[in-house]
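Any read-out appearing in this document is the output of simple, stated calculations on the displayed coordinates, not a laboratory observation. Keep in mind that this is a model prediction, so the values were computed, not measured. Cβ atoms are built from the backbone, for glycine too; each structure is taken alone.
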Structure P
Amino acid sequence: MKYNILIIIIAIAFLGCSDDFLDKQPNGQISSATFFKTEQDALLALTAVYDKMQDHRGPINGHGSNAWDVLGLAWAHDAIEHPDLLSRYGVMRIGSVQPTQFEVNWIWEQTYIGIRRANEVLIRVPEIPDMDENLRSRVLGEAYFLRAYFYHKLFLWFGGVPIVDKLLVTLDDTLIPRASVDETLAFIAGDLQEAENRLPVSYGGGDLGRVTLGAAKAMMAKILLWQENYPQALSKLQELEGMGYALVDDYPSLFDGSNENSSESVFEIQFEPVAGKNEGSALSLFYAPNGEGFIPNGGWGLHRPIQDIVDEYEPNDSRFAANIFSLGDTFTKDDGTVKTFVDQVQGTGFAIRKYVVDPPTGATHTIDYGPQNWHEIRYAEVVLMLAEAYLQNNQKDEAVAQINRIRARQSVDLPLLNAASMSVQDTWDALIHEFRVEFAFEANFGYTLRRWGIQREFYNEKGVSGQKDLMPIPQKQIDFSKGTLDQNQEYN
């Protein structure tokens, strides 16, 4: 399901009257209350919720930057940011970000906009008369998943957050204290269970790309791992094994736009370049190295791989060349021109290769011209979460078998690990390594380190000091809440 532009414009128009949460007094719900009359209205509103996934995670030039998860990249210790971004995003990597920073408040507000849109669907759609009940149930299932998605992001960034599950009408409605981490995770799990009860296994035609039952199960498994409920997490992950997911043979095809919504896709955020519309992905522009002429507008090189991630790859691991440019590597443009990476800006000597594609010759080149979807959940992550769950349930050999599935991918084909010769700690080390090289620059390794409880140890071993576990609660929101919101302890 590529998000239809006209639908998005219409849906945002009715939802835009009071999107800001804990920032200004809402203007009421009149337009949304009168909007929901038909099945088509429900689908329009739901599309507006999907749309917010594209741009809530990190602003660039004051606007949303679709799939660019700058916090996940900062906490993964795989790259350093462009020097121009040090004061904005480098501070997140080194732990000196301030509660008053624009980007901190922007991420908070934009994510709550997504939550508000999901709440509109969950509250208004049950009231629509003469709606097909199967469609109503599915729409609600999608909205429950999407609300859980947004709260999961807030949890990763801020810890426990205010739980908003109703429409905010008065100023007093917005004065909601933070839930605890446990309460936040429990709320997410509740929404995901509602989603599981309603979502289909798959879609066809123009609905391809909508959230599925498998996506809800995978996200639920991740929440169960955070809750340290390892037996249930293992059971939930095992439920996914018979649902048709599989690792694709060609690893690079996952990131160049040629293998969208594949057997490895559990959930992808959909992008499609459309002339005159910012509906494509910006990752090619953001990741491509500066000044090399690989892509239109030159490439911004917002993140530059460091030696540590380079050294993490084993010899003959083909994922290295799929993810990283080294000096002397070549890049073939759409017109057949071959360019050589020379690190014109004298960065780290490396550049990100993953997600970098040259658009077709003659195509309209806006910032968001990339064809690639963003993999929010890949089946490879499910496999490695399965390894994690087996380890946490004292089943080491089974964990090694899952790690070997990733290593045995046809285009990777690395030597398999021998479980008989490995200790539990050896297996954890292998899991950490495999997760890091498989998901380089996909912005989830840093979050996973925190779930494993080893983030401080990992950073200390790499000589990184000052790293914080969470972002600060935006000072603007604390002030607006009249003290209802409290600050994360690391920033007091």
Structure Q
Amino acid sequence: MLRRLRVAFLVAAVLLGSAEAQIIRPKPLLEETSRQPAPFETPDGQTLTIDQVTLRVPAIRAKRNSDLLAVRFLRFPAVAPEGYPPLLYLADGPASELAVRDWSLLGALRQTRDVILIDPRGTGLSDQPPACESSYGFASGAETRRDAMVATYRRAFRQCRSYWEAAGVDLKAYSPVEAADDLAAIANILGGRVAVLASGRGTHLALAMQKRHPKKVNRLVLSSTEGLGQTLRYPQQTDKAVERIDSFLGERGARGSSLSERLVRLIEELDASPQRIVLAGEGRDLALSGFLLQIVAAQMVADPAEAGRLEAAIASAEDGDFQPLASLASPHAPARITLEAPMLGSRLASGADTVRRARLRVQARSAVLGEGLNFPIQHLAEDARHLELRGRYRDRPGGRTPTLVLMGELDGWSYPEEARKATRSLRKNRTLLLVEGAGSDLLSSSPDAEAAALAFLSGDEPESGTIAAAPLTFEASRRD
């Protein structure tokens, strides 16, 4: 009996030790590293010498003898180093484009620390799988109501999934778990700890890194946050965001009734009788439906400036000219649907749990943007349950990392209330700043938000509160 207990104790110790090793002492994530100098011309005409670094990491770390993928990043050396850890800048877009687009911010950041711009696996300079151009799409005049759009995209996804399988591409390689472990590998070769400044989808990866590797994150700034369980957005919260944007547009003399009311009216009209619009240069007609308008609106309510463009296109439609709306809608109903494995693999993996999915379906029945809000990821997930991250992945991250959360008052993509929920577990070391009059593009629209982020990364501890965005200017339509 004593021997059995001893054996059982030893087995339990081995199992517990293995579990602890996976969490606290992971096997090295980095396989190979190479570095080469590269010239970079700044928007103001200067030429800098930066480093282009290549890591070769396992495509799927849990898979024995996994293929290696090249993940590349650019290192912009500090102008006058002051001993701060390097900063990982995670935003939407390839590193080379971000370096130009966000140079004003990056130039300020690199005054005292190295700045790292990463092309996450499958994007930019990193190894990319082949895109899939399916044989499915929307020929001239093809139906674009909800059922037809969902069926066509699901057929395209199934075809592309088979194409990628034949090409040896595993969508699981692009999950945010693998991407977060790539960030940890990058932190390892940069000295072990890094600061992180993230926006948009980059905040999801930053939170995944914080959850999986909290000791590697020195300071964390999140702008327009997407939590680990928030890839699919709540329709009712988007309705509230549209109401806030309504108020913003109204103050600037936007025409007639509210944007929400006008959207509902036009969606109903177009679903009852889609408008057939000639697409200049494409050689086809587009059947503009209400569901297609919901998809377009879902992409444009993230930021008040984009919402202003949407309002102007709706005004043109109300006056009988549907061409502006058709131009906005045509990329969502192309002649042939092209799908990208990294984007799909990442978003289908993070997805939503069963409770959130059920709430989404209920809310979509009465919300202004309906199922168009989360199209097509919500619908493709029906064919990709095997890609979903399960277990405790969507639990909020822990740790004691000082965290600054920037929230746009008019953000129709990452709602302030969702940003608070996503970072609640960090609240003992969290600062919340609401940026009045700002949408999702917080750092470029508010000098005060940028200054707060720079000061926080340098060690300041601001109080939670409210700051202002620079006034937006755009021409809103008017109705006498």
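Which of P, Q yields 0.95 for Rg/Rh (Cα atoms, Kirkwood Rh), as computed?
P
Where is mean count of other Cβ atoms within 10 Å over residues 135-142 largest, in which of P, Q?
Largest one: structure P.
Once mean count of other Cβ atoms within 10 Å over residues 71-78 is calculated for all of P, Q, which comes out largest? All intermediate terms of the calculation are to be shown ahead of the outcome.
Working: P: 25.5; Q: 21.2.
Sorting by mean count of other Cβ atoms within 10 Å over residues 71-78 in descending order puts P first.
Taking 4.7 as the value of distance in nm of label points 7 Å out along Cα→Cβ at positions 87 and 407 derived from one of the structures shown (P, Q), identify that structure.
Working: P: 4.7; Q: 2.4.
Structure of origin is P.
For the read-out distance in nm of label points 7 Å out along Cα→Cβ at positions 175 and 247, a value of 4.1 was computed from one structure; give its label from P, Q.
Going through each structure in turn, the value belongs to Q.
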